[in-house]
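Given below, in the form of structure tokens, are the structures.
Derivation of every value follows stated rules applied to the coordinates shown; laboratory data play no part. The model shown is predicted, which means the values in this text are computed figures rather than measured ones.
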Structure 1
Amino acid sequence: MIVVVTGMVGVDKKSYLQRVCQFAAERDKEVLLCNVGEAMYAEAPDIPDGKILDIPMKRLNSLRRSVFKDIIVKADKAPNLIVNTHATFRWRHGLFPAVDFDQMRQLGADMYICLIDGVIALHTRLTGEHSIEHSLKDLIVWREEEIIGTEMLCKGIDEKVPFYCLARGAGEETIETFYGLVFDGLIKKVYLGFPMTAVGDMEDVKKQIDDFRQSMKRLFICFDPGDLEESYLPYKARQAVRKGLDFVEVPALGQTVRLDLRQVQQIERDINSQIYARDFMLIDQSDMIISFIPTLPDGRAAISSGVERELQHAHEAAKEVYVIWTAKQRPSVFITQTATKVFDNLTSTVEFFKKKRYIKK
């Protein structure tokens, strides 16, 4: 199995993929990790760390081709190979590709995965570990360019090869998701739907949702929109305005991060549009959708327009659509007409999938 993994600067793909390889080794899967950037620096010891994109394009391209030539040779010998690279770069040269199509065809990858992360986590890493000047708007744009660039690369090489967009998340859960995509092809891939912004301050409801998310991740390969949560940022910006502040403070990577208010306000439309497009992409790369509709403190169902739209999209894409509706009030026809099946609790849902033999052993 040959897997090409892309992702913009700030995702910290190397350490993540090292943990993937360790996770695979514990399950008797030998995986060779080739870090393209690291290999380029090793081949050109005269280039200081962080300066490789400053060299002339001709030399940069030559270095990259030399490294990929070695990787192609290794691919013939390694039982499993992960190539850690970028699809695009945006630097002083402008926006340019980070790979060559002829070499990617020679490599013959079996899968492409674009690893992404939330804008606040990206900003925190770049501020603490790199000297790359950036705004929040830059990060939003770079992330979208990398996703689109990877998808175009994959489809340009071979339309039959699967492409996945995967949020790395804050914990270790997506390590298992990554492993499942590569080595557990028979396990169902599931998009998890649930309300987010509307229940942000309701701890009991959030606990219901977290229980659902954890339960599903033990059973399936899950694409979880909660692994990349930034929809709350515009709300935080409005709170800051009411308090007369010119900054927004948010948690990220175990610390509190202060953001410029104007930069947060600038990306509100981008956040909303990317959530809309990205969630539909995650549904399209799944086999089915399971949406959890929790019960609000007053007994009503916590159904959001976003969840309803996801259900409709999945239905129109001919996916299996399952809804866990916990409230006593009956779901509307817009739920029942799009759902393959509606459950009233998590336990009966799990039992159903056991009978269908959909779940992990």
Structure 2
Amino acid sequence: MNEMTKIDIAVVGGGIAGLMVAYEVTRQFPDLHTFVFEKEKFLGDHTSSRNSGVVHSGLYYTKNSLKHRLCLEGNRLWEKLSRDLEITFRRCGKFIFCSNDLEQATLEQLKVLAEQNSVEGVRWATSAEMAGLKAFVAIKNAIFVPSSGIIDVPAAMSALEREIINHDGNILKSNFISRVSQHQQGFLLETRDGPILSRALVNTAGLWSVSLGQQLWQNGLDDYYVKGNYLRYSGDFYRTSFIYPCPLPHLKGLGIHSTFDIAGQVKFGPNTEDVKAIDYSIDLNSLEQMKSEIVRYYPSVGLNKLSPDYCGIRSKIKLNGQLFQDFWIKGQKETNIPNYVEVCGYESPGLTASPAMARSVVKMLGI
């Protein structure tokens, strides 16, 4: 009988969260045998490659929540990290606008929240900025958030992969962890290549993190999938900064907003659509509803210049049947499992928070 393969750290999931954890581990602990297990052929094939690439400021979240703290810190860390990884990071800023008196009150509350949340530089739009926006947006007033930005997500994941490998880390693609269990020496992983024994385990399995964690302990979580569709726009539109409507209380997200990618391609989205399964097909009826909302907020948009782009699924979670609003990052203190950390419900602003999240996770592992 062959001796079982033994490693030091297994990171399950090769999205931005798992790659960032592995990047941090291989830098802090270069002598450890670190492996990333990704079930798909490509890294970041789900949530990480299906978002807007926006680096958020941290103004929307409950003060001192994980989303708030890790978003603020991650926003700062991306500045240096983008230089280290040699990827494009642009602080283009974001306008959040209102269209009527009712939304004006929400906008004023947001500005106060930004100050309470230590988001620097948030101010009212100038008259010149308002004049420039009025050509594109049904706008009454707006605040400007300078710390918002955009990164090249595919380039970031490629750079993280390169750096992990250059620091003697290992990335195993098309390698699904079919089962995980506790072992007296750590964790037993059933993999494509047979059983692997890992001393430590980080669960950053994204849309599969809840089910993976439940193989180890009863965390009380359920998956709650919300699909978001994006439309691309081929017409002329404002490309200096992002433009977001005031988030309305009933929404599961921030409302349909305009962004652009590193290449300048303008997109509108995402909407929010409850789904039962992970399915990236696009419902054309849903897109028609999006178009009516886009025209209401952005009347200059020509509907004939909107076309389906892509969709993603947010890995929201419920705890004991109730929507859990924060990131779920739990270690031995909560799970009573040594050398195990799980990251669930890692939706927006997960991309922004990922450098800070990774540092926090490595500390929680206690390796």
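Side notes on the structure shown:
- Structure (1, 2) behind the derived value 14.6 of Kirkwood radius over Cα pairs in Å, for residues 112-167 alone: 2
- Entry that produces 25 once relative contact order in percent (Cα under 8 Å, 6 or more apart) is calculated, selected from 1, 2: 2
- Structure (1, 2) behind the derived value -9500 of helix-only ellipticity at 222 nm (-39500 (n - 2.57) for each DSSP H run of 4 or more, over all residues; to 500): 2
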